[in-house]
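Coordinate-derived values only; no laboratory data. Note that the structure is a prediction, hence the values are computed from the model and not measured.
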Structure 1
Amino acid sequence: MTKLTRRALLAAPALLAASPALAFPDRSLRIVSGFPPGGTNDIVARALAAPLATVLGQPVVVENRPGAGGGVGAAAVARAAPDGHTLYLGIVDTQSINPLTYRRLAYDPERDFAPISLVTNVPFAMIAGPARPQITDMASLIAAAKAAPGQLTYASWGVGSTPHLAFLRLAQREGIDMLHVPFGGPPAAVLSMMNGQVDVMMLGAGNAESFARDARIRVIATVAPERLELLPQVPTLKEQGFDMPMGLWQALYAPARTPEPILARLTAATHEAMRAPSFIEVMRTQGAKPAPTSPSDLLALQRAEREAYGSVVRSLNLVLD
């Protein structure tokens, strides 16, 4: 008996080396968000972190690394050890659009990351601030832009971001000229709007609904196939004659070269975490639902979105250094 036990003990390190998932996770994990606290990406990351910690049996902390349209955080995770303990909550901007708009990108969305799962798709809402009380719907927004070319201001969380591209498409379609004001993240942009310094912007529906409780902010449209349960009184863009199917998806990634057994463990754990009532409730407050996928389906989505946005970026000749 003693002989067998010693043999088993001697074999254990080799078994663990052959199956890294058996020892994973052996310490706390971190989910890096490429945007400041308080925005949609941060909300989704923190909503996922708590149930994921329960499933994995280790603490999961959220680390905000804002900058360069989410690229600072993405680059940090791309350089992290590929052991599954550092994850990235990417969005359509970081994984599909940035490679199209940045001439020199500090990371490659496909080469440097291993997909785990899509997490959710948060619909956008169009909001207007106190500086333009006459803007109550899309028609009045267009009218205000036409009345004063180049003076209506719109905010985004960066040049080349999804809101920026959405407004460029709108301007191109309607033949209007608006002034883009980029910020480091949604909270700073909304604060500027509430102070009357920016006129309109697009924002995740959950954040838009919460800010609209302050009478100074008005939600004038939602970007969704049908009216949102969160904002039932607000007509969609499509209802108002504008068909721009843009959303803000979030997805979980690990550094490339993370062992397959660990990736499989992370995918299963993420899907289980997304079934937690606490996560589902937070998604409801964002006008969204959990959206678990396989890693291959996430990669296919990422590529399809890059192709779809590519035509927009090329038509606008939008290239950043």
Structure 2
Amino acid sequence: MEAPPVIAVVGPTGSGKSDLAVSLALELDGEVINADSMQFYRGMDIGTAKITEAERRGVPHHLLDILDVTEEASVSDFQQQARALIADIHGRGKRAILAGGSGLYVRAALDVLEFPGTDPQIRRRLEAELEAAGPAPLRQRLEAVDPVSAGRLGDARRIIRALEVFELTGRTFSSFMPAREYYQPAVQIGLDVDRELLRERLARRVHAMVDRGLLEEARRLDAAGLRKGRTAPRALGYAQFLKVLDGTASVAEAAEETVVATRQFARRQLTWFRADPRVSWLDWQDPGLVARATGLCRTVPVQPLA
């Protein structure tokens, strides 16, 4: 038996990745694996623009709604789950199609990428230091042992993770991000956007989410423990609309803040994926997009199944 290349549809939020992935699955007899870390969460539907049952058009989707909002998403867990699913899908003669804009999660599934373990005691100690003295001392310590990561990481959570890895392994956090090398044959299709049109689309999408009940969804998730989670509370839209629930922002203010944050996130996604020379970029508004993408998926040779 032979395995076809893994397909990954990547690009910024709001560019149409989910729709293209479904269309490719219908063309190529495939199944979709979610690679958006916020769509792992049950109940986070409106704010993550999670694909609906109707929009899936009968295509099986995996790794949606697998976590409660109080649970922490883990890229290493995702790597194991995604690779097991890819092997299963290919073993059944289908095509595995990753879809999502969480860049590190896409790399975890596609690339030769090692993830260090964790140590709860080290993590708790570093978090206590953060609480007591703020991020500056932790950043200084990271600059001394891993200047590359110190220059790349902005938020305290990631600084703590880099220090935890160094204490646990004696290796820098940056050393775990090697040169780009596929774990198995793959093709990445990036959706090339008109940035001004995308800005407008993202604003419309956020306001549509508000009209569909984003505030009420945030209220339900808050009651389910959203604020207790490490990952879920940072999702775009929810962090902003929790302020409305707290009485510190109006709906209009939260919506505008979400629009700004979503546009900034889209720019970061484009920067991430543009840095990967292996991505083949296609015009997101090309009437022949599905046909062109399907053609690309057939250009990478198959390999024998292990």
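Looking at relative contact order in percent (Cα under 8 Å, 6 or more apart) over structures 1, 2, structure 2 comes out largest.
For the structures shown (1, 2), mean projected area of the Cα convex hull in nm², for residues 40-119 alone is largest in 2. Suppose you compute percent of Cα pairs over 19 Å apart, for residues 160-223 alone for every structure in 1, 2: which one lands on 69? Label of the source structure: 2.
Source structure of the calculated read-out (helix-only ellipticity at 222 nm (-39500 (n - 2.57) for each DSSP H run of 4 or more, over all residues; to 500), -12500) within 1, 2: 1. Comparing volume of the Cα convex hull per residue in Å³ across structures 1, 2, the highest figure comes from 2.
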